[in-house]
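Bear in mind that the values in this text are calculations on the coordinates, not laboratory data. Fair warning: this is a prediction, and the values are worked out from it, not measured in the lab. Cβ atoms are built from the backbone, for glycine too; each structure is taken alone.
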Structure 1
């Protein structure tokens, strides 16, 4: 190797010339290389990580093109979206891909998270990998919320008014934070400009955190459905062609699902009020965020009475942020010695109860804040925190798990 040059393993002259001076190809190959060994028993739930990466790129590309035609001004924003839909070549397709792509992105990420919860992918040595994933979720939420405001319809305007108003509940600094977000004392042109700038910027921040996420995955290796570490070469398969083929099949199925919404039900996951221009003097009958925020919205509204001198609004805000913060400390809340829920006969039932609880919170968040749905959201919120803060650590101490196999290949050999 010449002094100052990296010793590249690539044979192609051009690739090798570049890689010896800037080893970007070696970095990519070491991180997601085709020969990288993976556990031999990964199922299709492991496809959702690559699908999340695909959706991030779809959102970035379509967002860049849409930004070329969008006008971040309160007098022209709604009209510019209509211009995109009616006058820009294939603008309707780009806008529907981008709008429905946000929902697809959250569907993929939520499944990815619940897969991690079921198979214990947050446990040692993958704590940092999990925490980076939670950071990505938070950034996604911020990006999606700001993007929802940009069409400047009724639900965009009033959603921004309600959500930014929550920060005023924070003692001492709440009003300052709210005014910093709004750029004034109400949702207006400075707000739209701020949100447009941040909505454009944050996906690239997400991309950077995704790089760290994948890099950490490369160092720790993938978890697997059994939750045990590979024991020798017989437990591993090269990423290519086994998992590249599996991922490509998953991509084909997912694109068909995605296309069904884009072409046949493009407004199914949106709100009809957002096709009405924003009007500060006309409040919609029922203000709701996008469906992927509804569980957290239900938690926010579950608190209606002050407690220990803390205002109900502040309690709701704290609970909403705590619902995500609890995921950060999940690796230390779970006291079980076993990773995979497959070998935890009691906890397995409570995992499905948690999943049902999140579905109930989603339904409750989309209903008016009162009556039986308020009671349901309060009970569901109580169980959500009970599950993570009490049930998970206590059950880890008390439950006797099933015996783990000695290697990944052992169940396959026994079955044969």
Structure 2
């Protein structure tokens, strides 16, 4: 079978809820992907930052295979010997007291929302059924009914109602707007430190520190969705670390298992996560030994191979070199670490045509919000690989 055959098969039997580039990948190693025709591509998306450790990292392959031959799933009806080790590794790395494991990022967000509401009723003593959570315009936290209920993207909500109440939206990056929206019923503020899906939107300096102060002053929880920005992507372990801010609940996913297995988690103090009692929340696959074993090794790879530092150094280099490209199409280059958004001017004809042209030159990336190209390669990338990519990116962005 060739590329056309695979695409026809997918289109014939799959729901059409994605619009991917027409490349069919069959192999990945490090920062490189290979299609069914044998063509080689530099991955500049990292599965939306899930593959920070690179494709098929040998240490993660070894951990996965070893655990798969031993034990894969027990459900949480029984204990397994990997879960406590996973908790300890994550707690030691981050300093948080407790971990609640799930599978996907959206599940972790839902878990954090439940934890915040439970805290609001049992600790803050908000009247039953009245808890409010403040979110930001332009957010992306997942695709469940509750999460799309507070999305500002109309398509994400259209024909999926009735929607979940209890959310208030404020502009992203405006601390005063957050403070003005707080009421006695407010229990939490949920925010992405950098909005990835909205086009790699970086808030003004000091915003996260101001958010932390406001949440403390008004006795509400600060929930940080670091599913995409966390675990080294922005050149710090967490994007919140750029402002030395510690959220009450940290939401992780994607790179937590290096793209090998869906593993997510909510991290927090005993005062919050300790409110959960048996039967309050759960997941058949959450905390399974296979995912836990891979996640333990994925965290070790990040720390031991200097991937956070590499993201900081090469991210700054990549961003500076992109900004030097003499293209009439470029409006702005922004980001932190190896999470970079290149926004095009409205008259450039949209970002997808440039992504398609880059595909032809062996670089895979994806448009976001029509006018922005996101560059987010695996954190194992080398300077010479960035230099190779920059030659092609420059050529594409200077075309008419």
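Here are some notes:
- Here mean count of other Cβ atoms within 10 Å over residues 192-199 was derived from just one of the structures 1, 2, and that gives 23.0; the source is 2.
- When distance in nm of label points 7 Å out along Cα→Cβ at positions 40 and 224 is calculated for each of structures 1, 2, structure 2 comes out greatest.
- Origin of the derived value -19500 (helix-only ellipticity at 222 nm (-39500 (n - 2.57) for each DSSP H run of 4 or more, over all residues; to 500); candidates 1, 2): 1
- When Rg/Rh (Cα atoms, Kirkwood Rh) is calculated for each of structures 1, 2, structure 1 gives the greatest result.
- When mean count of other Cβ atoms within 10 Å over residues 184-191 is computed for each of 1, 2, the largest belongs to: 2
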